Structures are given as C-alpha cells and as structure tokens.
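Undergrad: For reference, the structures are reproduced in the following blocks.
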Structure 1
Amino acid sequence: MFTPNTETDPGQGGRSGFSATHHPFTAPLTDADVELMVTNPLAARADHYDLVLNGVELGGGSRRIHTAKMQEYVFREILKMSDKGVKQFSHLLEALRAGCPPHAGFALGFDRLCAVLTGTDSVRDVIAFPKSMKGEDLTVRSPGKITSEELGTYHLAFRPKEEKKKE
C-alpha cells in the first residue's frame, strides 16, 4: 500500500517518508493487511489492479477505503499529513462518516488500447482530437467563450471576480 519516499519525491503532503503506492484512498487487500497498516505499513498490500495486454497497461483501478476512521488513519498516522492537509479532504471524510458502501473504480485508457490494436508506438497517432501545447482543440476552437443562452440552459451564472481593493 505504501512506498518509501525518495529524496526527490514530495509524497502526498505528509512527513512520514511514505507515499501511497497507488493513491491514498486505496483499501487494504485483506484483514491481515489492515493489521499491517498499524504494525508495518510498508508490508501492507492494497487492493488495486491493472489490465495489461502484451506488456502494455491499458487501464487500472482500485477498491476504495469506505470508512472515515480508516481514511483518516491513513492520512494522519501513516502519511503524517498536517491538520491543514487533512482538512483539504474534509469533504471526503464527512461523506464517509455519513455512510458509504464498499466501492471500487476502474479506468480504461482507450487511447492506449487503440495504439496497441493498430500497432503504433505512440498514443499520439490514435488520438482523434489532439490538443495543442496550450490545451486548445484547434479543430473546434475550444475552449471558447460561453454565451448567456448556453449558461441558461444549465442554470448557470457567471460572476466576474471582484478586484481586491488596494490599501
């Protein structure tokens, strides 16, 4: 579940010298791994998985921690995140406290799958709508300005930021 940080690895905002191997929301694989989180975090295994075809990772995912107690333990006791760091996840902890069923996620890299199926070495060869270095899609001129009518369709409003007064 956890990997030692190297000198150049900032980790996930903690001070323990550990980083989550997959991400800090991954659940332990077994009850024995829950115990290892307390006694030997580096030996604890996580319930994460990959889909690999001919040595190429096409997707991956994990079963998530679904209790606030365990998630907060990972943040505070294993990763040694500051109170400020943990507070950034207060919305997650509150949702977990309200009740969350066991759940998992998986994402398929469709562009990678297409690259493998077509035999190309680069996903750039199979991306249908590539972006420029600025993140723009020149084919459809995106991103673009949103009209008032488009905002109204989704019941959204745009309020410009107020400039801070100089003292």
Structure 2
Amino acid sequence: MVTAMLFAGGIGARMKYSDMPKQFLEVGGKPIIIHTMEHFARHPKVDNIVIACKEDWIGYLKELIAAFNVPKVKSIVPGGANGFDSIHNGVVATAEFSKNPDDIILICDGVRPMLSEELITNCIKDTKKYKTAVPVTPSIDSLLYSTDGETCSKSYQRSTMYITQAP
C-alpha cells in the first residue's frame, strides 16, 4: 500500500500573509493544497492520502476536498507546532491503517504542487528498492556556510551539492 502524507500545518509566516495559510491560497482558481493532492489522487499506485492540517482550518479543508471531489483522502489530522511535528502526526495517523512493513509513505509538503506522475512513480520504485528515497536535483547555486550569519566560514563545490525535492 502507498500512502501520500501531506503536511500542511503551517501559516506561511515568511510570506507575511496573515489572513490565510499559504496552502489555501489560490493559483489558477484552485487552492495550492488541492493542486498537490490531485497529483497523488490521480496516481494509480497511490492508495490513500493523509493530511496534517492546521487544526483551525480542518473544516475548510474538508469543504475543499468535497468541492473539488478529491478521492483517496483517508484521514485529516491536526498539524503540529512545526513541520516535523505535523509529519509525525500524519505518520502516526497512517500507522493506524498501514500495518504491512512493506507499505510506503510518501511525505510531501502541501505547498509543493509542481509534481509529476514520473517523479511520484520513481519515488515509489526507489523506496521499494532502497527502503527510503528522496528526490534531488543538482544545485545550480553556489553554497556558502556561515557559523555567525555574517561571514563565510566555508564554501562548497556546487557540483557536489544537491537540493532535496518532494515527495
């Protein structure tokens, strides 16, 4: 069984948009989280979707799921104080129905809608092969490390650096 676990418990504080969490902002007439969910809902190998959502917005999310007729949503649980806690809550909820050690959980930020079927398929395939997987892309930016946030302590050769993606 393959479950997509989306964490969407944040409020988008870095965007300084206080009225609505960024996962509910619309792009192309549809909330970002719905775009993300639809990729997993359409994928033939994904069986379930679990979402960890900011608790005050769970009712609204349920309305959106119904309005956009998103299938495969098995559970919606309250998000945590941060992304890590939201992921934890979603994984715990998934463990309630996912009992086989060969089951796969794809963890994806709810505000990452730029997914392809091929990317999801490759994540599933690689997880079956290696037991864990994360998609990456080569870094095109130069990366510097700073211990104090003001001066460069070390630079990294970008040819050896990769940026993680989702799921």
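Undergrad: Please state which of the structures 1, 2 yields 20.1, 49 when Rg and Dmax of the Cα atoms in Å, for residues 60-147 alone is computed from it. All intermediate terms of the calculation are to be shown ahead of the outcome.
TA: On the way: 1: 20.1, 49; 2: 16.2, 48.
Structure of origin is 1.
Undergrad: A further question on this structure: Suppose semi-axes √(5λ) of the Cα gyration tensor in Å works out to 28, 22, 15; of 1, 2, which structure was it derived from?
TA: Of the options listed, only 2 reproduces it.
Undergrad: So if we calculate mean count of other Cβ atoms within 10 Å over residues 28-35 for every structure here (1, 2), which label has the highest result?
TA: Biggest value here belongs to 2.
Undergrad: One of 1, 2 was used to calculate helix-only ellipticity at 222 nm (-39500 (n - 2.57) for each DSSP H run of 4 or more, over all residues; to 500), giving -9000; which?
TA: 2
Undergrad: Given a value of 26 for relative contact order in percent (Cα under 8 Å, 6 or more apart), point me to the structure among 1, 2 it was derived from.
TA: Details: 1: 17; 2: 26.
The correct label is 2.
Undergrad: For distance in nm of label points 7 Å out along Cα→Cβ at positions 76 and 108, the calculated result is 4.1, so let me know which of 1, 2 that is.
TA: Checking each candidate, the match is 1.
Since every read-out is calculated from the coordinates, none of them should be taken as a lab result. Keep in mind that what you see is a predicted model, and the values were worked out from it rather than measured. Cβ atoms are built from the backbone, for glycine too; each structure is taken alone.
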